[in-house]
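A.B. asks: Quick heads-up: structures coming right below.
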Structure 1
Amino acid sequence: MKLGVCYYPEQWPEAWWADDARRMREIGLSVVRIGEFAWSRIEPEPGRFVWGWYDRALATLADAGLKLVLGTPTATPPKWLVDARPDILAWDASGTPRRFGSRRHYDFSSATYKREAARIAEAVVARYGRHPAVIGWQTDNEYGCHDTVESYSPAAAAAFRRWLAERYGSVGEFNRAWGAVFWSQEYRSFDEVDPPNLTVTEANPAHRLDYRRFASDEVVAFNRLQAEIIRAGSPGRDVVHNFMGFFTAFDHHAVGRDLDVAGWDSYPLGFLDQGWDAPDVKLRYLRQGHPDFAGFHHDLYRGCAAPDGTPGRMWVMEQQPGPVNWAPHNPAPLPGMVRLWTWEAFAHGAELVSYFRWRQAPFAQEQMHAGLLRPDSVDDAAADEVRALAGELAVAEGATPERAKVALLFSYQAQWLLGIQPQGSGFDPLRLHFECYSALRALGLDVDVLPPDAPLDGYRLVVAPSLPIADNALATRLAASGATVLLGPRSGSKTIDFQIPPTLPPDGLRALVPLTVARVESLPSGFAERCADAPGAAVAWLEHVETDLPARASTAHGRGLWFARERFHYLACWPDEAFLGHVVRTLAVEAGLDPRGLPPGLRLRARGPLRFAFNYAPEPVDLALYLPPDAKLLIGGPDLPPGGVAAWREA
């Protein structure tokens, strides 16, 4: 694994560059990401390119022995372009054009902007595509950040109509698929269809789902345009994008098919503070982050750069090194956590961890966001952790990632569908998937997070927390996998057209678990249906099931919650932590795995022959209980402090 940093030479005096590069190497960094926000300096006015400063910056960094990942600067079109061509701006859901003055103010559907983005990308790639220090390219920056995937502009409306015509072919089929007869919503032509904003009450859910699909396809096409330019002009270099945490507004699997590496930006403390966890959990992990936040995204994004359907390559493009500036509250990491987050990324398969950023900016929007250096260029706290970690990396030589024995199926389309019609304010599909992942990791199990169409051969346990669109082909693949399978609530509950299946849920999955969901109810916060024959309860969501199968767990009123036939299982509720933990532990044992009950905050992970332990807890953990008798620790000791890391090699 390599260590890197995000650097913005255009923001600092040129006289500082050489010393910055020297200090980067001294700390142990070998890769620098630059250029993703530099359009206004590269092309300060239309058609006039100023390359001298960029040439010198690259030369300075390369002369210090640093390798480079260059960004296409398309996330921030300059003011002169906005003024000349305001049609590049996205429109928000209120029908108001976005304004210049921050970032991500462009419209994925703007033909003008696609041409301009291609033009600047071609210019940068032509200039530096064969530079010997350039090892990779980042396309744009954080697609969709600040709620910018969906635009409601005239350009987006026109593109949506073309997308609908291509998808449905005829207006009659389109009206049928949308159930447009409801509320007299039938259309005579595709030209009559508008985006689903500014309606009196909720728009047709099929309309909203198709708009999400369309908007996602626009992101895919925009990224593919840049990836093709990069590959033509910079052969042999990796193409990467930096995805975000807990973000599902476009299909990352589809974008990932055009990438060599899936990158993501890791900010554990910010996401804990603005997330759904209970106040006591947020306080417990205030300076560490949730024990499964980073791991979930490492495993999710390895599954996004997976051309053959198996986990692929992953980089962390931005790793939090200190307090951030964008969460409701911004605590500092516990001493040792930057080192822990980095080692954990390696354990989950990362080839690169790049810290954001080199020096804290004393100006503009992110001046409260910490870096490896303070604004006065003195080392900040994380610099020493990175320096120490760089000296430890040799112990990991030759440890290549392997497939896990557990797969969790994650569908972006499922996130959109269930979010559009949740049927209850407590039903957050992303949270359900995260809780299932966390329950598996709390048992010491490694997990691959995969798209529903990924190959499943070789996995012992497959967990599908909720796949509302599930056809016979998926059932066939699950059956052929040989794995123990757990299907979560709302599986097979909708057709591809966002309608209830004619035979009722779970539609194509009924071949695995013969039952029918006859009615559903959402439950308010604070209410729970206690299990009569298992620990825990059903919360948030409850299904009324008709079946001849005996229930493996039921409520005190006799309503079945967990059903099974052979190795196929169905949960007819949202399980609380205790019930979910009981179910996955039981199935892990039945699948021939070795689940362990870890203390809260301790996580284990394997990479090849190396085994890692990470202590997210605010108290020490006695690791001796989880070590093999002959284990020789390469990092850390058996008494693992808060923020501590241990590693050992197994035969």
Structure 2
Amino acid sequence: MCGISGFVDFSKLTSQEQLEKMNRSMALRGPDGEGYALYQTPAASVGLGHRRLSIIDLSNAGSQPQHYKQFHITFNGEIYNYHSIKEELLAKGHQFISHSDTEVILHAYAEWGHHCLKKFIGMFAFVIYDDEKQELFAVRDRAGIKPFFYFWNNGLLLFASELKALMQHKNFTRQINIHAAGAYMQLGYVPAPHCIFENTFKLKPGHYLHFSLAQKEIKVQQYWSVYDAYNKPTLDISLSEAITETEKLLLNAFQYRMVSDVPVGVFLSGGYDSSCVTALLQANHSEKIKTFTIGVPDAGLNEAPYAKDIAAHLGTQHTEYYCTAAEALEIVPKLPDYYDEPFADSSAIPTTLVSRIARQQVTVALSADAGDEVFAGYNRYDYVTRLGHKLKLMPPALRKTAAAVMDKIPANSIPYLNKKYLFASRYEKVKNLLKNSSAENLLMSLTKQMDDEAIDKLFIQHIRKLHTAFDSKELVKPYSSPLPYIMAIDYETYLPDDILQKVDRATMSASLEGREPFLDHRIIEWAAQLPMEFKYNKGIKKYILRQIVHKYIPQSLLDRPKMGFGIPIATWLEHELKDRVEFYLSDTFIEKQGLFNNAEIQKIRHAFYNGKTERAEKIWYLLMFQMWYDTWINKNPAG
């Protein structure tokens, strides 16, 4: 795991010193070294920068940027099957001077061009500069585990693993994309390919970017899509056969993620996904797997006892750490620096804490993200299935009448229920679904914190809806039905833009490499074709995964309500964080900022502090945005 950065500057004014400033802003991504390479062409200057966290080939031969013939690379990530690709290249006459996967990428690109991507099993974001053709090739892995930001304006192309690196360049313009800000206030993150700044983008997962210096033109091309798997016929296979084949594939993917020249551990929460990773690895390793769990009992985060029982059953070398709410709160002021684009997932806090604990013993940690998206594990999938069925049974005329009645009766006017937590927002969502019960509308009602009308009121300027992966129509009949549709959308939106961004920044804040075994692309390509009842079976989520895990861990140790990394946001906002809310949502701050409609902000703030606890999420979203704004616009206005 590393950090990459670089530029193409047609003014030829960007120096190595400027590149070093960009690169060193990401020092935590690569504390073991840095490297630079600059190239001059008649049209432009080109620079590649690299921060190194040594994982594979710890010698100087693994340093970057690396070079082969006319090709030069800066690479972030891991290619787990690089040994087999290397053997194939050796048979074709290639010779190698290191044991690194970086060198294998260079030779593979020289041999097969962009078709080499089909061979890679791993997580990656890399840039290759061809100084003969004067072309830049940049790519992001299929699922979007590794980040890639780029800026293109006035003859200057900048790219990096993190947005903060781009902001260090003196000619980067920090003009807020107000429409991206609107999307953030709905989702809690800015969806790809968009970014919080104008002229700045995220390369979408499963895409590569080609930039010709001669043509001064960026072309983005998709090379992999999850829909290619979902749009295939369902496999004709028995449950027992599916269990056997799925377990085999999972074990192979998990073992690939153990390849390292430094110590490796596993985040163990005690849920099915992390227990699956730990159980399969421990059963096939002679040495004890290192496992890590964090608990914050006084903040309502106490999965540690469950994880401890599972670790004891499996025989891992387990570390658990109980931290106080004060230790968790200490992370909050640092979030805008770690997440240098507005980001509102509060589980970033415990993820950062567990990364710090793990880093004391290991340099690599396996996380168990994507089990929910791949095997239908989220509670909302159950909700979608049940509610969707009920809505279908209701005659359209009855739905229309019910929605009309609800239009006339505000949620706040209903006695008793108006005191219930989140009643008002749920009331509005049900009303919206009665009007439009499509799978698309059902998904967005579960996903958005605010509807389009509320967002337009919140901002001074009109907010335009951005085109994102939520708008995909790629799932075709006869394979399109609500559950696979929502699972595929989650895989392309919530997973890379929220979950994976969260884990990447949290682990990197501790200089820890996070690996994602469930995101081996072969797993989703297999699971997407399994009969849906193998994943969601009569209300039982992750059905096939449960059958596999129960071979290794008694069901009694696992069956409990899904917890996740929840944080007591409402309580914190009412007490420990109240001073921050009062400052950042004050009339003075809002009016000077000039982005939000102050009257709407104050309405939300006063409603929350007068007992409307369902406003807590909105307050948190606003607070995270304002803290980001203060950090990167007010206090660091220029590169």
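A.B. asks: Could you figure out which one of 1, 2 the value -11500 for helix-only ellipticity at 222 nm (-39500 (n - 2.57) for each DSSP H run of 4 or more, over all residues; to 500) was computed from? Don't skip to the answer; put the middle values down first.
C.D. replies: Values: 1: -9500; 2: -11500.
This figure was derived from 2.
A.B. asks: Taking 31, 24, 18 as the value of semi-axes √(5λ) of the Cα gyration tensor in Å, for residues 3-266 alone derived from one of the structures shown (1, 2), identify that structure.
C.D. replies: Values: 1: 40, 18, 16; 2: 31, 24, 18.
Derived from 2, not from the others.
A.B. asks: Work out which structure the value 14.1 belongs to, where mean projected area of the Cα convex hull in nm², for residues 179-338 alone was derived from one of 1, 2.
C.D. replies: Numbers: 1: 14.1; 2: 15.7.
Of the structures listed, the value fits 1.
A.B. asks: The value 35, 23, 17 for semi-axes √(5λ) of the Cα gyration tensor in Å, for residues 323-490 alone was derived from one model only; which of 1, 2 is it? Before the final figure, lay out each step's value.
C.D. replies: Numbers: 1: 38, 23, 12; 2: 35, 23, 17.
The structure behind it is 2.
A.B. asks: Work out the source of 16 here, i.e. which of 1, 2 gives that when relative contact order in percent (Cα under 8 Å, 6 or more apart) is computed.
C.D. replies: On the way: 1: 10; 2: 16.
Matching structure: 2.
A.B. asks: Matching task: 3.1 is the computed value of distance in nm of label points 7 Å out along Cα→Cβ at positions 235 and 379. Pick the structure from 1, 2.
C.D. replies: On the way: 1: 4.4; 2: 3.1.
Of the structures listed, the value fits 2.
A.B. asks: Another one. Looking at structures 1, 2, which one was volume of the Cα convex hull per residue in Å³, for residues 99-194 alone calculated from, given that it came out as 159?
C.D. replies: Values: 1: 159; 2: 144.
It was calculated from structure 1.
Each value in this text was obtained by applying a stated rule to the coordinates, not by laboratory testing. Just so we're clear, the structure is a prediction, and the values are computed from it rather than from any experiment. Cβ atoms are built from the backbone, for glycine too; each structure is taken alone.
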